[in-house]
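Quick heads-up: structures coming right below.
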Structure I
C-alpha cells in the first residue's frame, strides 16, 4: 500500500499560523517581551521539517536550544537554504495570522497573540505528524526565549542576521 503525504496541507497559511501561535505562546511563557519577527522565519521551517523530527525525541521544554544543537549538529546542515526556501509561506502564515487576528505585531516588531483565540482542542484532532509540528513549534518557542536575544538564537543556529 502506498501512502501519499501532502506537504501542501502543512504549509497552508492557516495551519502555519496555528503553529506560529503555539510558538509565540510558548515563547511568552518564558519571556514576556515576545519573539521578534525574524525568529518565526527560523522556527517555522524547523518545526515543519519532518526530517528533523527525530532530533526532538527525548527533549522537553527544559532541554534548551544549545543542548539540542549539541545532540544533533545535523540541524545546521542546509539550514540557511531551508530558511530561504520557506520565506514565502512563512510570510503568508504571518499575514493570515494577523488578518485572522490570532497574531499581532507590536510596535517593536514582536509577536503577540491576537484578539481571536484558537480552540485548544483543535490540535487533539490533528493526525500524528501535524500534531508533532505544533509540539515542535512550542518547544522552539521555549528554547528561543530562554536563549535570550534573536541574535543569540541565530548565532547558535549558525546563521547571521
Structure II
C-alpha cells in the first residue's frame, strides 16, 4: 500500500512545479557550459562599463592606469583622453594581463578620424603606441583583441616630452 500512496502523491504534483525544476536545472547547465574555461577562467569579469563604441568612450586621465577586459571576439573598448597644455607626444601603453590576448590599438582625433594605431606581435605581449598630440586636444583610443582574442589588460596614457 505504501507504494500506491507514493505513486498517488507523485501523480498529484502540479506539472508547473516539474517544469520549474527542469528549467532551473537547464539554466544551471547552460551557465556551466558557457562560462570560459582555461587559464583566464578564474578572472571572469562582467564588464559594466558601456564603452563599446566611440560615443560612449570612458574618460581617462593622463598617467592613471585603467584595468579592463576584452570579453568577446568582436568586443572593443573606447577611451577618451585630453592631451596636456603643450604639443608633444602621447604614449598609449597596454599592459597585457593575459597569456592569450593579442592587443591592438587605434587612435582617433577630436573629429573621430583615425590617426593611426599599433598592435602586439604575440599572445601575452604588451603594446606601446606613441603618437604626436596637439595641445589641449581630445583623442579617442580603441582597444581590442587581434584574431578574436580576449583577455584582461591595464591601459595607461602618458605624456612623452
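From which structure (I, II) was Cα extents along the principal axes in Å calculated, if the value obtained is 92, 30, 23?
Source structure: II.
Quick one: distance in nm of label points 7 Å out along Cα→Cβ at positions 17 and 153 came out at 2.0 when computed from one of I, II, so which one is it?
I
I, II: which one has relative contact order in percent (Cα under 8 Å, 6 or more apart), as calculated, at 41?
Structure I accounts for this read-out.
Given 2.1 as the derived value for distance in nm of label points 7 Å out along Cα→Cβ at positions 33 and 145, which of the supplied structures I, II does it correspond to?
II
Thinking of I, II, which structure, once helix-only ellipticity at 222 nm (-39500 (n - 2.57) for each DSSP H run of 4 or more, over all residues; to 500) is computed, gives back -16500?
I
FYI, it's all coordinate maths here, none of it is from the lab. What you see is a predicted model, and the numbers here were worked out from it, not measured in a lab. Cβ atoms are built from the backbone, for glycine too; each structure is taken alone.
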